[in-house]
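Please go over the structures that come below.
Here, each number is a calculation from the coordinates, and none is a lab measurement. Just so it is clear, the model here is predicted, and its values are computed rather than measured. Cβ atoms are built from the backbone, for glycine too; each structure is taken alone.
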Structure P
Amino acid sequence: MTEPESFLLPLERLRARQCAKWTVYDADVLPAWIADMDFALAPPVRAALAARLAAEDLGYPKMYPRAGLDALFAARMAAQYGWQIQRQQVEFFSDVVQIIHLALQTLIEPGDGVIIQTPIYPPFLQSVAETGRRQLLCPLAQTDAGYQIDFDALAAACADGARMLLLCHPHNPTGRAYTRDELEGLAALVRRYQLIVISDEIHADLMLVDRPHIPFATLGEDIAQRTITLTSPSKAFNLAGLVLAVAVFGSPALRAQFGRLTEHVRGGRSAFGISATAAAWEAGEPWLAAVKAQLRANRDTVSAFVSAHWPRVRHTPPEATYLAWLDCRWLGLGEEPWRFFLREARVALSEGPSFGTDGAGFVRLNFATSPAILAEILARMDRALTIAGKSRPAAR
């Protein structure tokens, strides 16, 4: 597969889907909220799933070491990022959020401080609150060049009893892909304050700029020893429904402490998830390359549209992910502009305030869809703003 158009799906096919993205809202709503892509499966993934069905092979699956998934993952990390890990460091779970909850419960104690850089993927906030740990919020600094790490605020949080850093890298919802200098700055604080790092790198395969993703654990052996890296094929290959995620333990000590929770508490893996993931990692790169080309084109479409039609909306094109973080505070739509767009444009966007208090007045737009559907999403939003008299240029 080399042509991006080959994986684009028409609207009628998408409306027949039973996943959350296409069923939560009414049928006349165009969904651009939850992080699913509106694309056909990679052909190797589809073939692997069909083969398992054809064999009627839905018994208990082989454990992933026997299936070779841990070795395949280690080889992929070496090929993609130059990251050398051993298969013994790798363990598989149901999803990344599950691993975050387990890490919070096993690696630190109730009341311990956890650094979170907002705006942030909502389960970061929820997991810390639900496990009785203490949120140390360090908002990213919004600048004309995009969001930047506020190292002064981060250092203050470290000194306020921080035990753990929850790192979203690349960052959701802003789409930042941190540079090596920024990551080295984070690593210096991790060393100084002896933090444990849970690095969610689920969007690593979706870099949209011409520089490679840098796994946080590669910044030194001492950093690796303090880091658990999380990822999943669910974002890059659109396999969230097959519930399989990866944890890479940087040290035997971290793994042993995490292992205080018994195997069955951690859940199982599905036969379909193992087969699809193996196929994606072994033969899915041509499909993924075409997907990223389409995502870059869609990102540029959003950026150009916002600049031309909504001069009062602040937006920096994402360096990774397929998510546009739109600052609508100057439109006069209140703290929850997603409600306006749902009601007046019949477009479903992610709710800015769910990403933290500094998400008030923002929306997150998922642009991983066909150019035709994306054009209709933007056109609907523009018509609603025009009718409401909200799209006129104005000084900030």
Structure Q
Amino acid sequence: MASEPVRITNFLDSADTRSTLEAVRELGAIVQVNEQEVVIRGCGLRNAQAPGSPIDVGNAGTLMRLLPGWLAFQPGASFELDGDESIRRRPVDRIAEPLTLMGARLDARAGRFPPFTVHGEALTGIAYELPIASAQVKSCVLLAGLGTDGTTVIEPIPTRDHTERLLISAGASVTRERTPGGGYSTTVGNADELELDRVTVPGDLSSAAFLIAAGVLVSGSRLVLKGVGVNWTRAGFLRILQRMGAIVVGEIESDGSFGAGEPVVDLDVRSAPIEGTTVECDEVPLAIDELPLVALLGCFAEGETVVRGAGELRVKESDRIATVVEGLSGLGADIEALADGFVVRGTGRLRGGRLEAFGDHRLALLGAVAGLASEQGVEVVGMEAAAVSYPGFEDDVAALAS
């Protein structure tokens, strides 16, 4: 979307990012990739080219929900998006509603599933209150707002704000205010162009979380993870761990911080006994991808661990409430599903066994960490799914365990 070339370092080479790079190529950007950096020569904010075939988002749910925000203000152009079998089960009606209110049109299978087509139009700014806290939906609307005279998104509770920070870095007008209910009202103004200098991607906390959990659970462990992003809207998992008594040392960004750029620190992790905790609704958006790990930690914690308000887990790559409960139960956990979460009664151990990943990268990674901490080890069926977000995981774990 930028008007000048952008250089990106410390990028993740995974299935999801490859899908993203191929998508922007199809829209007219020139992409060069080498071991040190990605260079993207964009087509500009209003010059996306409609390809002659569907854009394949693969398994990238974030791409599927963010990209339509940009495409929606390309008047006269239509863009079809499709993906793998998992993506075709993930609804897009939550982005269709605000984009339609702004003047765009989305035609989706059965009214809410991929494949779907975005028909670009001249958009009108709106004030949109999210029915459910979602950083992906918020980001889609904010991107569409760049093509309006001003658009505001009101979120009931804070969600991840990487998009807002990147837009500020690119020169967009973005303001954020607290709402009486404890969430945020974020407004983006019309932009003629975006310009970014070199972008260094922080170490991904959602990927680091699996190594952190292993470090906490495997007796005698000590590891340091360097350059991890600790944006406070992303660090909910670390705050949950601290409450459980885990030893994870590193300065997390203070709540409410906002501006351009992402905070990065080194995290020092050590094994430690942990206690059960309760994760409430307002914490869920800030730890949504790490909640399966909270379930695993709960198996080894003293007392009960409860997660509520996490119904969003049911529409991820798998129904992560059902698959996590089934998977951990099969390994010997005392865990029970709730409509919007789960309850784990800690026993201090996992027997081990066999866990099916169901094509879900985070479930595959969960099974591997469970195997490290269990008595008999875990056979993960479908471990190749981990390559969606963390292709080097097995090598990293082997190096740590050697």
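Work out which structure the value -11500 belongs to, where helix-only ellipticity at 222 nm (-39500 (n - 2.57) for each DSSP H run of 4 or more, over all residues; to 500) was derived from one of P, Q.
Label of the originating structure: P.
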Ranking P, Q by relative contact order in percent (Cα under 8 Å, 6 or more apart), the structure that comes out highest: P
Computed 131 for volume of the Cα convex hull per residue in Å³, for residues 81-128 alone - originating structure among P, Q: P
Per mean count of other Cβ atoms within 10 Å over residues 201-208, the highest-valued of structures P, Q: P
